[in-house]
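These are the structures, in structure tokens.
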Structure 1
Amino acid sequence: MQIEPFRLERYFAQHEFTAPYLLACSDCESITVGELLQMEPGANKAFKELWLGYTESKGHPQLREKIAALYSGIKPDQVLVHTGAEEAIFIFMHVALQKGDHVIVHYPCYQSLAAIARSIGCDITLWEATPADNWALDLDFVKKNLRSNTRLVIVNCPHNPTGHLMPKSDFQDLAALSKQHGFTIFSDEVYRFLEYDPQNRLPAICEIDDRGVALGVMSKSFGLAGLRIGWIVTRDQELLKAQAAYKDYTTICNSAPSEFLSILALSHKDRLVERSLATIRRNLTIIEGFFERHSERFEWRTPKAGPIAFPRWKQGNVESFCREIREHAGVLLLPGTVYDPGSSHFRIGFGRANLAQGLDRLEEYLIDLYG
């Protein structure tokens, strides 16, 4: 398999641990192992007594039970646990797709959602969301671009990098199209539960479509990226069996400490999600004030969910801008060119507690530079 370099991950590998102020991150503020263990009496003792042998390939039964409880009408045997969302994406693509299949991908997107299918030899159609339409998706595009060999439609809501959230009616219409035409929907739902208005939360695709495949992870809404635990949920048992068999060639099974801590975290999921949302709400007020003060340089659109947004830099090349503030101000932003070479946007993350410090440093530099 020949696959293109992962531009976003290569960018972070180079800069994430050297830049003092991280304003590009897509996750939420994390906690320590000690803080997590303190959430439940006896957890510290149980963690110290944890047996460090192999774990069940599908995931610990209790972990699958906790994950299933995140969804309506889902059973633990409809869950397959992976080492992070990336492994889940990789395995799903290789099981579900063959060379020559047609795939429609919500765009801009996390690169693996398109690149892996392309490396398999699939024909990719980009279902592009644009700022002119406030990043909304047009279902007519899918209808017009369906082919006899359309195997998969990939959607990401809440969306990375824009924070857009589809209307429920559109999401349900997409599921209806799947049933009508026979394609599978792969729904990247890693930011689910971070909707600013819970009334706007979409159903998980696995709840409304028997073939739908939902992707989840501990990294984003729960703020526990270091656990490296992700999952696939689907009612399609044949697909799950095929993915479980493929996993024998990747990680085989998951980390026992990570599974233990994930079980604990999901036992207190509401507390963790509310913690993430509190940080997002606080930071969103700060960040909107910043962009209002600098509206001559930036175009800002308020997202509907999640800890990220995709503003536009109005004054030239966005790669040069991001490089300049990284090198001279120590502030890391993610240029939109890692998604689309022609982009003038950049991703900014506001799910971490120290956002104000990084934003202050950015503002100081902008004032020094432009007056």
Structure 2
Amino acid sequence: MWKIHAIYRGLAKPPLHPTEEDWVAHIDLLQRWVSKQPESITARVALAEAYTGYGENARGTGFADTVSESGWRLFNERTAKAKQTLEQASALSTKDPEWYVAIQYTVQYLHWQPSAKQVLLEQAIKFEPTYYYDYRLYAHSILPNWGGEEGEVANFLEKAADQIGGDDGDILYFRVAADIVCGCQTDQQLNLSWPRIQRGFAAVEKKDGPSPENWNLMAHLAQSFNDPIVAYTLFARIGDQSSEEVWRTSSEFESAKRWANQMEHFITKKQAAEDTAEANLHTPEGKSYHATFAAKIETWMQPCVEALAGKDPRSFELLIKVGKEGTIDEITGGGDSPLMPCLCHQLNDFRLSKQVVFPPPPQSDYWVRFDLNPERLAAAESR
């Protein structure tokens, strides 16, 4: 995460489970900071975020009809103070990306029109396009349970990530998805791209290194997208480093871990097939056989590509065990490409009919691997 955002999180509220006395003392400290450093935008943004949190404390976490009259009054008073403090901060010469987060967080309670929130987001992006907390807040404001349309979040997030582009765009996609996916039924209405989330996670690891917190976030996402294979590899990395913030309870974490561990046998078998296919590819006869094998797969795949014209083919991995006469004996692999159902349906027909579709391999029970990626598909189409 951004270090400056981590600092603001620490300043936004008193530690642990604060009492009213703790809140008053915390607000007093921040007010004194503003008084002593009137040109500090950090002090004012921290005070504004604390006012907002103080207002939420008065409101409580229940539904609107459970909030008392005094709770609403205090909430509105404190939110108004937050907005006033941020308006004062906007006049300072120093600027801060967190200001846009704070003002977005505040105005969501002031019932601003969608067009006004959009303008505010555009200003935030112009100031710092990779400060992903702005996108998170906007995405939350258009969730279905806040009146957003089904798929609206996916369209917004795809457009925002594409605008940034490259690894940074994929990282944004992962960062926002990890924050808005709750592991509940409403996740299906979001229509997010699981492959792009995975690319974003990989890009984060490449850029910032491994992080148990990110492993937990990704495992939680894998559970929501019903991908026990990805979840299994992540739980193996997590070990006993579970995140309370992600899983809430230890029982929820253990339940998800048990669900993923059911795939251990399949994963072990798939890994053995991958290792064998990789070893086969590094022999002279294996290289020659793979070229013939790949040409066959691309021929069968062409009608599927034509049927899905205009759609993102995405990537997939296909592992096939070829029998001694050239039959298809087993099929496995992975990926979320829309080409997979079409191609695998045809391959399964060959497998069930025991039809000879390949030349005899160098040896029986011969594993061969085929990887589809956009570059390979473009090359095949040009031929």
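Structure above, values below:
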| item | result |
| --- | --- |
| At a computed 1.08 (Rg/Rh (Cα atoms, Kirkwood Rh)), which of 1, 2 | 2 |
| Read-out semi-axes √(5λ) of the Cα gyration tensor in Å, for residues 244-283 alone, computed value 35, 11, 4, structure in 1, 2 | 2 |
| Given 25 for relative contact order in percent (Cα under 8 Å, 6 or more apart), calculated: source structure among 1, 2 | 1 |
| Origin of the value -0.97, -1.20, -1.23, -1.26, where log10 I(q)/I(0) by the Debye sum over Cα atoms at q = 0.14, 0.17, 0.18, 0.22 Å⁻¹, for residues 4-123 alone was derived from one of 1, 2 | 1 |
| Test item: helix-only ellipticity at 222 nm (-39500 (n - 2.57) for each DSSP H run of 4 or more, over all residues; to 500) calculated as -21000, pick one of 1, 2 | 2 |
| When distance in nm of label points 7 Å out along Cα→Cβ at positions 36 and 60 is computed for each of 1, 2, the largest belongs to | 2 |
| Given -1.30 for log10 I(q)/I(0) by the Debye sum over Cα atoms at q = 0.22 Å⁻¹, for residues 76-195 alone, calculated: source structure among 1, 2 | 2 |
| Entry that produces 0.00 once FRET efficiency 1/(1 + (r/R0)^6) of positions 164 and 356 (r between Cβ atoms, R0 = 25 Å, to 0.05) is calculated, selected from 1, 2 | 2 |
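Read-outs: derived from the displayed coordinates by stated rules, not from any lab. What you see is a predicted model; the values in this text were computed from it and never measured. Cβ atoms are built from the backbone, for glycine too; each structure is taken alone.
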